[in-house]
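Every number here is computed from the coordinates shown, using simple stated rules; none is lab data. Worth saying up front: this structure is predicted, and the values here are computed from it rather than measured. Cβ atoms are built from the backbone, for glycine too; each structure is taken alone.
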Structure P
Amino acid sequence: MNIVGLRFTKIGKVYHFDLGSVRDVEIGGHVIVETSRGRQIGEVIQFLKEPPPPPEGSWKRIERRATPGDLLSRQQWQSKQVEAMINCRARAAELRLDGVKIVAADYSYDGSRLTFLFSTETEEKPDLKSLRRDMGRLYPTQQVEMRQIGPRDVAKILGGMGACGLETRCCSKFLTEFSPISIKMAKEQGISLAPSEITGMCGRLRCCLIYEYEQYVAARKELPKRGKRVVTPQGEGKVVDVYPLRNVVTVEIEGTGWREFHRDDIEPWDELEALRRKSEGPCDRHENGGCDCGKSGKKTSDDDP
């Protein structure tokens, strides 16, 4: 069994299929497969030596290699997508479908299906039966479908400059899947929680908040927190700032000021203090129970009475 990874859009999710009896397929080649949205042309991205367990018990099989005629047909139908999108937008406006935005139109490679992608301003699912019926009358030779997409998918399709200033948004440039993002990721990295700092052009939390999150979490486990006292080569001080990716902390030392130190050059003050107390032995007040040094005053020698 030969399992290959296919991609149906330039920057899209990779799906796995069984190559079956199809031969002479190379990376970058195109094949015809049956999907939940009809027959499509997919580009071969990878060959899997150790594929994961198949979904629903078995892999879907590739039907055949795509011919030059198939690729030409796809190109011709793609050239008609903008016109179809404009027609759908005009009809949606006539029907007064407020809050519904027609984002794109997508023909299958052979023109048998026409899918309109739309988004909404609310969480409620709109009633688009009339719009779908009207589009079906306008395009009688195609099976017309309406598919709702989220704001991140909208941003991915439309493209444009990112909120950070990159000429092409990450989602349109290289992100093939969207990962769950949370406010906790911004807090862990010390990023301002102002909406302008953590919100992307899609109106959702920026995808880039996850890029360095794991590195920050791992680094912070090895570094002292702000406010902790530490011992440095220049004396004892208090941590005032932490830079996880550099493994560096800023320490305020009395009489010296603020200094930066690498993680390997500092020691926790409380641990060193505990070791110092232990090395000094029980204090004079231990026998009276008035000591908080944490050490036992009980003698352990075999000669003790």
Structure Q
Amino acid sequence: MKLEGIHHITAITGDAQKNVDFYAGVLGLRLVKKTVNQDDPTVYHLFFADENGDAGSDLTFFEYPGAPPGRTGDGMIWGIRWRLGNPDALDFWAERLKEHGTETELTDGVLRFTDPEGLGHALKVVDTSDEPLVANHPEIPEDLALQGFDGAIACSSNSEASRPLLEEALGFQPLPGEAGQSGWECRGDSRGGLWGYSEPPPERGLQGAGSVHHIAWASQIEDHEAWRERVIQAGARPTPVIDRFYFRSIYFREPSGVLFEIATLGPGFTVDEPLESLGEKLSLPPDYEHLREQVEPVLRPITNPRVAA
């Protein structure tokens, strides 16, 4: 039983339109699902991914309009790294981001930048046998496009406390880390992703716009209940299995304080929309469809640059 790397990463935005403009317009991801936060259906839940909406490329956002900026602290993810497949892609992205008003920094083959709300990103050319997860964009050649997640990093004042859960329960494999960092790989039969910790800043973290809410790891559907039992045996306290319609989920805090989710690989985003028109309309899971007349008027309309084009 293995986890198949990162399933998705969920963050917070204060402005859905600016969020879509950046992630679909500038970074070239596909908006594959426009739905609501199932724990607070008065706000958007936006999903960006590759052309097919695959796990491993899926960055999602809860929109809380006008939310104040977040601040990274102990027990919070501060950086997301994406894979590139072509060395020429680093220059391409440095120039493209600059043209759209985003400053970048290239260090040791890694291009770093933040989104308009301060969420940290990095791009790196990675040699891997994993399938490249690419979205189509008229301004971004396929061989230079983002290819899915490479990994994520959080702040921890005691990363050693997380080691037993990561290695013994979840099957993460330790990797040599840089000074002041601890690192692991979560790899299954088809895909892998990296996970690490660095020392936290002195200030207390705050959830807000530009901060990460949680990270999800991918499970085969038939293994999902067994992962929950394994997490319990390791001393964590997972939620019951929650049916999110597009996948099933359990949530728990790992010892460093980061909110982990284990989400199933399926049913997927095409259960209620055809692949060719994913994300173009507001989708509500069946249990929330009766709320449509209440929630649609309070959700600000979004213009998807892909659909407009």
helix-only ellipticity at 222 nm (-39500 (n - 2.57) for each DSSP H run of 4 or more, over all residues; to 500) from the coordinates reads -3000; which among P, Q: Q
Which of P, Q leads on FRET efficiency 1/(1 + (r/R0)^6) of positions 114 and 234 (r between Cβ atoms, R0 = 41 Å, to 0.05), largest value: Q
When mean count of other Cβ atoms within 10 Å over residues 74-81 is computed for each of P, Q, the largest belongs to: Q
Read-out FRET efficiency 1/(1 + (r/R0)^6) of positions 194 and 266 (r between Cβ atoms, R0 = 30 Å, to 0.05), computed value 0.40, structure in P, Q: P
Origin of the derived value 1.00 (FRET efficiency 1/(1 + (r/R0)^6) of positions 82 and 218 (r between Cβ atoms, R0 = 35 Å, to 0.05); candidates P, Q): Q
Origin of the value 22, 37, 22, 15, 5, 0, where P(r) over Cα pairs in 20 Å bins from 0, in percent was derived from one of P, Q: P
Structure with the greatest value (metric relative contact order in percent (Cα under 8 Å, 6 or more apart), set P, Q): Q
Structure with the greatest value (metric mean count of other Cβ atoms within 10 Å over residues 34-41, set P, Q): Q
Label whose coordinates, when FRET efficiency 1/(1 + (r/R0)^6) of positions 2 and 122 (r between Cβ atoms, R0 = 25 Å, to 0.05) is calculated, return 0.05 (choices P, Q): P
